[in-house]
Structure 1
Amino acid sequence: MAATTLGSFLDHITRGFTPELAEHFAKLPKPDPRFQERLDELAEKANQGTLSNEEAVEYEKVTEYMDFVALMRLKAQSRVSERASS
């Protein structure tokens with residue numbers, strides 16, 4: 001149910017995207033190298049079970065935000081494709 005609710009929410013948001021904004025989200029660049037390095041470090045510690053409490057909170061938040069952005073990108077890509085075929 002949560003995925004459906006989130007999907008509906010993202011549909012609502014991206015429906016109002018201008019073509020330029022949809023294109024922007026669809027083509028977001030790769031993360032900053034420092035960000036990616038930190039994410040890799042947290043992921044490795046998570047896999048080893050050595051995250052501190054603060055790191056665990058940071059890692060959880062970052063991965064949740066990244067999932068949200070990934071869903072936004074997918075919705076934006078869908079909007080770009082829909083407009084291209086109209």
Structure 2
Amino acid sequence: MKLSELAHALDSAQRTLDAGDRTHAPGAWAEDSPENHARHALRHLQMLSQGDDREDHLAHALCRCLLALEVRERRLERRNRAA
């Protein structure tokens with residue numbers, strides 16, 4: 001599978017990230033831990049599974065997982081450069 005096959009999901013994620021840019025300080029996501037992003041993702045998945053439709057919980061969970069992964073990868077890269 002290629003990311004290009006997920007165009008609708010990626011568009012939804014981009015809309016969610018854009019909305020987050022309007023409500024959060026620039027770069028604040030990068031200061032958060034992967035674990036905290038994962039906790040937020042789980043909360044969104046729980047709300048989705050309970051039928052809450054006040055926001056797009058699946059898109060929010062996806063974004064939080066992507067943010068967790070990005071923060072983790074950046075930290076690993078910094079560690080590897082320092083070693």
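So here's what we get for this one:
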| read-out | value |
| --- | --- |
| Test item: relative contact order in percent (Cα under 8 Å, 6 or more apart) calculated as 53, pick one of 1, 2 | 1 |
| Top of 1, 2 by Rg/Rh (Cα atoms, Kirkwood Rh), largest first | 1 |
| helix-only ellipticity at 222 nm (-39500 (n - 2.57) for each DSSP H run of 4 or more, over all residues; to 500) derived as -25000 - corresponding label from 1, 2 | 2 |
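Any read-out appearing in this document is the output of simple, stated calculations on the displayed coordinates, not a laboratory observation. Please read these numbers as outputs of a predicted model, since none were measured by experiment.
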